[in-house]
Each structure stands twice: as C-alpha cells, then as structure tokens.
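The numbers here are math on the coordinates, done by the rules we state, and not lab data. Computed from a prediction, not measured in an experiment: that's the story for all the values here. Cβ atoms are built from the backbone, for glycine too; each structure is taken alone.
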Structure P
Amino acid sequence: MVPADQGGGVMRTDPLLEPPAGLDEALTAVDAFDQVLADGLLRPRPDRAAELTGFADALTGTPLASRVAEAAEKAAAGAADEDHLLALAAARTALLGSVHDALMARVDEATGRTPGASTAPQATAGEAVNLQAAARSWLCDLARAGWQGIDHDLVSGAAQIVSSMLPQPALRRLATLLDGFSAELAASCPGASLERVPGRRWGDLWSRAMLLTLPGAAEPAMTGAATGRLLPLGVDVQEHATAVQAQVHAVFEPADGAAPLLVRAGVSVPKPDTVVGAGVWQLLRPHMSLLTVVGEGRSMDITDMPLTAEGDLVWSDEHARPSEPADAFTTARVALPTASAPPTAPLDRHPARIAVPVFVEGYTVQKDDSTVGFTVAGHSIAVDTDRVPAAGPLTPEGVAASSACIGLLRWDAGVFTVQPLAVETTVRKKRVTIQAGAWAGGTTDKAGARAEKAATDAMKVLGERAGRLLRK
C-alpha cells in the first residue's frame with residue numbers, strides 16, 4: 001500500500017484505529033466460556049451457570065442459537081454429552097469467526113481489496129472415524145476435568161491416538177494439533193498447581209481440535225491447478241522447540257491473463273531443539289525449492305500446481321522451476337495493489353490468523369527502548385519486531401532505519417500491527433533491501449554462515465547418536 005500520488009493504492013490507516021462495534025462483547029462472551037473450561041464441566045460451580053447462559057445469549061439470532069442454549073443448560077447441570085460439547089466448541093469458534101470477519105472488513109477497507117467468498121470443506125471417504133471419535137472422547141474428558149483438573153494420567157491418553165493418526169495423511173493435521181496440545185498440558189500438570197491458566201490459548205486449541213474431529217473438517221476446498229508466474233514478497237518463519245514452519249507470501253500471475261492473486265506456499269518440518277536461527281533452513285530447503293528462489297531474489301514459473309480455495313499452493317517441486325530475477329519491492333509496488341485476496345476457510349476465521357500482505361512507504365519511524373512504530377498519513381501503527389525471525393539478517397534496528405516495508409498486517413492484543421518481512425533502507429547513500437528470508441537459500445553473511453555451520457555440526461552429532469541407538 002503506497003500513497004496514491006506515488007502511483008499505488010491509497011493507504012488508509014484510519015479504518016484500523018477504532019475497534020468494530022460488538023468486538024468487546026464477543027470477546028467477553030468467549031472469555032466467560034474459557035473460564036468455565038478452566039474450572040471444568042463435570043461439576044460446574046453454581047456461579048458459572050450465568051456465564052454459560054451469557055455465552056449462549058451471544059449466539060441469539062444465529063443458526064446455532066437453539067443448540068447452544070440447550071448445550072449451555074446441560075453443561076451448567078454437569079450433564080453435557082459429546083454433542084453438547086461440540087455445539088459449545090462450534091459456538092466459540094463462530095464468535096471468534098465473527099470477530100475475524102469484522103476485523104477483516106476493516107482490513108479490506110484499508111487495502112481496497114475485495115474479499116473472496118469462503119467455501120465449506122467437504123467430507124471425504126476413507127477417514128478413520130474411529131480415531132476421530134477417540135480424539136473427541138479425550139477432548140470431552142479434558143473439558144469435564146477442566147484445565148485446573150488435568151493430571152498426567154488424563155493427558156497421556158492422547159499419545160496412542162496421536163501415534164495411530166500420524167501415518168494417515170488425512171488425519172495428520174488433527175494429530176499434530178493434539179500432539180502439541182497434549183505436550184503443553186503435560187508440561188503444566190498438575191493443573192491444580194497452575195498460578196495462571198492460558199485460557200484463551202487452550203480454549204482455541206480445544207475448540208479447534210473438537211471441530212477437526214468431524215469428518216471432512218480438515219479437508220481444504222480445492223480450486224484446481226495453478227499455472228503462471230509466482231512473485232515472492234517475503235517469508236514468515238514460525239519456530240518452536242521441536243518444529244519449524246516457513247510460509248512464503250507471494251503474488252501469483254496466472255498464465256491465462258486472469259487477475260493476480262495473493263497466495264501462500266508453506267513447509268513444516270520437525271526439528272531438534274539444538275537447531276536454531278539460520279540453521280533451520282537446512283531442514284526446510286530440501287522440501288521446497290521456492291525457499292532457494294526467495295533467497296536468490298527470483299520469480300518462479302509453476303505449472304499445474306494444486307491450489308486451494310483459500311490461496312494455499314499445495315507445493316510440489318515437480319511443478320515448479322526457477323525463473324528470472326524479481327525484486328520483492330517492485331512486486332509490492334506494481335503487482336500487490338492489483339492482487340485479489342483469497343477467502344478464509346471457515347475454521348481459519350480467527351483474529352489470530354489474520355496475516356495480510358501490505359506495503360507501507362513514506363512513513364516516519366518512532367522508536368523507544370522496546371517498541372517501533374510507523375506513522376502513516378498522520379496515524380500511527382505498531383510494528384511487531386518480536387516476530388522478526390532470528391533465521392535472517394532483518395533486525396529491529398534495520399526496521400527502525402527503513403523507509404519502505406513489506407509486511408503482514410496482523411491483529412494482536414486489541415490493535416493492528418505490521419510484522420516486517422522485508423525493508424528498504426539506505427546504507428552509505430545506497431538503497432539496500434533486507435529480507436527476513438534472505439538466508440533461505442544459503443548465505444555468505446558471517447553470522448548466517450556461523451549459524452549454518454553450528455546446525456550442520458549439531459545434525460551430524462545427532463545422526464551419529466541415532467545410528468548408535470539403532471545399532472544397539
């Protein structure tokens with residue numbers, strides 16, 4: 001997004017400043033239900049009945065209203081069965097979905113993009129219904145016990161379900177969620193000793209997992225195959241102790257001359273906790289050649305690449321080949337303003353999932369000891385430098401010295417923020433581009449090379465240890 005007098009789309013920050021009507025009320029209802037989950041639904045406290053009723057009232061006038069009212073009544077009496085708990089999970093998801101939609105309406109107003117219509121997933125044959133039912137039963141047991149009532153015996157019940165699901169691709173999304181969720185819960189056992197319960201986070205994980213146990217819920221709606229040119233904007237890296245994900249945001253120009261589309265291509269891999277920083281690229285590169293292309297600053301030609309209705313490329317290197325050089329900032333100035341936004345999948349309608357590519361230019365920077373902000377068209381917007389990955393050369397200092405930024409517009413803790421993916425800055429009177437994903441394809445940078453070498457050494461040691469264990 002650049003000012004209109006510079007040839008781009010009009011940059012409007014005013015729609016991002018005021019919260020949408022009803023937002024606080026929706027989040028208050030979600031928080032009330034999360035408190036009920038923390039206490040548990042097996043023997044709910046009498047004062048939680050009013051919170052369940054208020055939660056159900058927030059769904060008045062929706063197709064879920066009658067089912068949620070019944071479920072809330074049963075839950076308040078400690079008699080909620082699986083169907084009732086599913087209804088409550090769906091209601092919680094719907095409330096946060098409404099928050100997502102209201103926030104995205106502001107984003108669409110600011111960017112001038114037209115939102116696409118979402119497509120509901122379709123159930124597919126061959127799913128292991130028994131495993132989904134087992135997962136749902138475990139999740140219901142969690143809700144009855146409450147976060148403050150969990151113990152190792154209860155949490156460990158997920159292990160066998162996860163190990164049975166992982167070999168089946170159709171269930172891997174649910175299995176991964178359950179695996180991570182149960183690990184968090186295990187690290188917090190016993191729940192009775194918790195000083196602080198992460199109610200919103202665990203409520204999100206629980207309700208999402210509950211809905212993923214329904215047949216077809218995890219299946220993306222496919223639109224067909226994509227053929228054309230892919231112009232990368234930047235890479236978002238999300239790293240945890242045992243896993244890392246890289247997601248490339250790009251503009252796709254169809255070969256048939258249709259309107260450009262915002263798309264994503266991602267890869268996730270498990271990792272040892274000793275591999276950090278730039279070392280994660282060694283784990284990611286072999287699975288997606290696009291990362292090397294991003295690091296080299298080039299475009300990519302794709303042919304018959306599967307594409308979901310939500311704009312996610314189901315990546316396969318067989319359908320892609322590197323093409324000519326492509327500057328990300330040229331793409332942001334020329335192609336991004338004309339690219340249409342894909343719809344959001346129903347289960348992804350959550351404020352934490354908002355990540356919209358934007359281009360900001362002509363701003364002034366405010367910086368103090370811990371925060372960075374941009375002032376655009378007279379309005380300030382926070383910059384989330386905490387999301388800048390350690391696996392690249394982009395730093396908060398580089399962001400503070402920048403004059404243009406490609407980023408992801410997000411919503412967190414009640415405000416919109418920009419997560420930088422790349423910046424333009426001036427070094428010795430020369431324009432320089434710094435990409436968060438610049439080391440994705442390899443680097444000669446000293447800091448990056450040291451991190452790569454440390455990762456290589458760590459992987460070698462781990463390989464030798466694994467070999468010894470196998471020989472034993």
Structure Q
Amino acid sequence: MSSRATPRRTVLAAALALAAASTPVATAAPRAEASVDYRAWTTYPQWAGGRGAGTRVLGDGRPGLCIAHALGTRTYADPHTHVTAEWEYATWSSPVHTLPAPATEIVVSWNAHAPAGTWLQAELRAAYNDRTQTPWYVMGRWTAGDGTGDIRRTSVDGQSDRKSGVSTDTLAVSDASSGLRLVSYELRLTLYRKPGTTLTPTVWRLGAMASAVPDRFTVPASRPGEGAGHRLTVPRYSQEIHKGQYPQYDNGGEAWCSPTSSQMVLEYWGRKPSPRDLAWVDPSYADPQVCHAARFTYDYQYQGCGNWPFNAAYAATYHDMQAVITRLRTLNEAERLVRAGIPVITSQSFLASELDGAGYGTAGHLMCVTGFTRSGDVVVHDPAAKTDAEVERVYKRRQFENIWLRTKRRNAQGQVRSGSGGVCYLYFPTRVSPAQRRALASVGVR
C-alpha cells in the first residue's frame with residue numbers, strides 16, 4: 001500500500017469534492033461510457049514526422065530519438081541535490097494530436113534509456129474546447145540512475161493555469177462539471193547531456209493517455225469472459241517483508257506496492273537486475289530486486305515510488321521492454337490481455353469492507369491481475385501480503401471491478417475521494433506474439 005497516494009491527486013480530489021457538493025451521490029452507474037485514447041510515437045516515420053532541433057531519428061533496430069548535436073547549454077538548479085550545472089540540450093516536438101473525444105485528464109509516459117550524465121524532460125501542451133491553450137506543463141524530469149553528477153528524477157509541483165493543473169503525473173481539468181475539456185495536445189522532449197561529451201539519452205516510445213471517465217461510485221457488473229479459468233505464472237513478491245528497509249525511499253517497503261508489482265511483471269517476462277546491479281543492497285535482505293525497483297522508480301518531489309510514468313520508464317530500461325500507462329474500460333479487457341499472456345497492473349482505492357479477503361483498506365494501491373477463476377473471480381498478485389507465499393489471492397469479481405473502475409468513492413469518514421477509473425500499467429517485450437499484438441491493439445496500445 002502507498003502511504004502517499006492521497007496527496008498525489010489533490011487536483012482531482014478538489015474537482016470531485018466540488019461536484020459532490022452540488023450533486024447528489026450516485027446510486028447507480030451512469031450509462032455514459034469511458035473515453036480512452038492512447039497515442040504513441042514509436043516508429044521511424046512517426047519520429048521523423050515531429051519537429052526535431054538537434055535530435056536524430058534512429059532507424060536501425062529499434063527506432064528512437066537521440067541527440068545529434070547540441071543546440072546550446074541550459075542551466076538546471078536541481079532542487080533535490082542543490083547542485084546547479086550546465087547541460088547541453090536538443091529538442092523534439094510531436095505534431096498536434098486531435099483527440100477522438102474530449103478529455104478531462106492526460107497522462108504522459110515514455111520508454112527511454114538515460115545513462116549517467118544524461119536526462120530528459122517530457123512536456124505537454126493541450127488545447128481546450130474554449131479555443132485557449134494550457135501552458136507547457138512539465139510531466140517529468142527523468143534519468144535512469146541516481147549516481148554522482150546525475151539529476152534526481154522528479155515531478156514538478158505548482159503547475160496550473162486555473163483551468164487545469166498537474167498533480168504529480170496527471171494533467172487534469174480543474175472542474176470537470178464546468179464542461180471544459182481538452183481537445184488536442186502536443187508533446188515536447190528535451191534531451192540533456194553533460195557538456196563536451198557525446199553522451200545521449202535514447203527515447204524509443206513517447207505516449208499519452210487522454211481520457212474522460214464518467215463520474216461514478218459504481219460501475220456496471222460484467223460477465224466472465226475469455227479469461228475465465230486462465231492463469232499466468234508470475235513471480236510472487238511481498239512489499240511488506242521490506243518494511244523499514246531503505247526508508248529514504250518513501251519510508252521503506254510498506255509503501256512499495258508500485259515497484260513491487262512492476263518487478264513481478266518484469267520477471268514474468270524474464271527481465272531482472274544483474275548481481276552487479278544489486279551489489280548496493282544489504283545481502284541480508286530477501287528479494288533485493290524489489291529494493292532496486294523502489295530506488296529506481298523513486299520520485300524525489302512526490303517522495304514516493306508510485307509515480308506511474310516513472311514505473312513504466314523503469315520497466316523499459318530492461319532489454320527490449322516496452323511499458324505504457326493507460327486505462328481499461330472493463331474487466332473484460334483485462335481478461336483479454338491476460339488470456340493473451342499479458343499481466344495487468346491495476347491501481348485502486350478501497351475500504352477493507354469493500355474487498356473481501358484483502359484485510360486492509362487503502363487510499364491508493366497497485367496490484368497485478370494474473371488470472372481468473374473458472375467462475376470469473378479475479379486472481380491477483382497483491383504485494384500487500386505479509387509473505388511472498390501469500391501474495392497470490394482471489395478477489396470477488398464484482399468487488400474488484402468496482403474498486404478499480406470507479407472514479408468516486410467515500411473514505412472511512414464519509415468524504416468523497418477519487419478512484420483511478422481503470423488506470424493500469426502494461427509491460428510487454430518489443431517482440432510479441434500475433435495474439436498479444438491483437439490484444440494490445442484491442443485496448444488501443446500499438
């Protein structure tokens with residue numbers, strides 16, 4: 001469970017509270033369907049179709065973007081290391097992407113490698129349906145490592161134009177009940193390196209998930225589909241056995257649900273840190289790769305390991321791995337992915353009474369859907385278990401889909417709080433089977 005999940009959605013919570021104050025609590029799910037659009041730049045023509053300044057498109061092997069020559073230098077004062085340094089830079093901007101349906105939220109994610117001495121900044125500018133634009137919002141400053149001379153991975157607080165704002169990793173319209181919506185966006189990458197070197201970050205995938213999910217305390221019940229009776233063999237890791245370890249990373253393992261889930265799925269695909277990568281971990285600690293995942297997903301501004309794009313970026317540092325942040329509309333879509341061999345990491349919030357067998361409540365928690373029983377109940381690897389052996393659990397289908405897909409909930413004090421509305425992480429190799437490719441395409445991921 002993440003002890004810091006509540007403040008990361010301050011923008012969304014404020015909007016929900018405003019809506020709740022002016023409208024009665026819904027007792028039945030609205031009939032409006034969720035709108036989800038995931039768009040990514042991954043191919044040579046897509047990268048070449050953007051506006052590069054000092055960047056070069058890589059065409060051999062895995063297409064991507066890197067620094068060809070520096071445009072100049074910029075000064076960056078790292079708020080976490082308190083070091084001010086000069087960095088060479090180059091930029092790339094995407095074409096404007098017009099959304100197929102207006103959105104209230106956008107989450108940007110990327111797959112890249114930024115070795116020591118390099119980093120990248122991802123930005124987003126969106127257009128509203130009132131014909132105005134947002135400013136350029138910084139959606140993340142990221143590097144793969146955290147060694148001497150590197151910047152610290154960080155989200156950027158305090159970004160708002162009063163119509164919308166960024167909460168850690170999510171751009172959201174401040175008051176969705178006003179009718180204001182996001183209708184298009186463009187992305188910008190700035191790649192940085194130490195002056196006088198030939199170092200470069202390499203970006204293979206840049207994407208954004210734009211969505212509008214109807215406000216709902218409950219969602220319609222689904223019937224078991226193609227995933228029923230199908231289970232994936234995924235490693236089991238508990239976050240709780242790491243309680244108190246490396247408290248500099250969000251107070252230790254009890255808050256490491258996101259990196260623990262990420263590590264389970266990475267190892268399902270056969271990717272894991274090398275012994276050299278793990279040499280820094282206390283040898284007396286079990287499952288040192290979980291400590292590693294926590295360290296290298298940590299957001300120094302959010303002060304936690306639950307930044308969604310940072311988890312995807314960490315996953316994509318492994319050989320030929322891809323990772324996206326998106327939303328699914330139904331539990332049947334998760335079934336389709338699992339049946340194709342793709343685990344789904346889900347984000348949800350709930351009271352202990354809302355999920356039988358969990359034994360806890362949480363303001364925000366990540367777990368991994370790994371299968372379904374023959375009757376359609378959900379098989380999960382829940383890192384909140386006390387031991388690795390207890391990680392695999394079965395949760396009731398109706399309860400699980402509601403706590404995952406809803407956008408509103410009430411906490412123990414009866415206050416309205418936000419739900420994730422079906423947010424998930426999807427990790428998969430660059431080479432997937434035809435069935436896996438079809439399953440991903442069916443949920444908008446290409």
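Out of P, Q, which one gives 3.5 for distance in nm of label points 7 Å out along Cα→Cβ at positions 108 and 220 as computed from the coordinates? Walk me through the numbers on the way to the answer.
Details: P: 2.2; Q: 3.5.
The correct label is Q.
Given structures P, Q, which gives the highest value for volume of the Cα convex hull per residue in Å³, for residues 84-267 alone? Kindly include the intermediate steps, with their values, before the conclusion.
Values: P: 157; Q: 194.
Greatest value across P, Q: structure Q.
Figure out for me which of the structures P, Q the number -12000 belongs to, where helix-only ellipticity at 222 nm (-39500 (n - 2.57) for each DSSP H run of 4 or more, over all residues; to 500) was derived from the coordinates. Before the final figure, lay out the partial values.
On the way: P: -12000; Q: -5000.
Source structure for this number: P.
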The value 32, 26, 22 for semi-axes √(5λ) of the Cα gyration tensor in Å was derived from one model only; which of P, Q is it?
Q
Among P, Q, which structure scores highest (criterion: relative contact order in percent (Cα under 8 Å, 6 or more apart))
Q
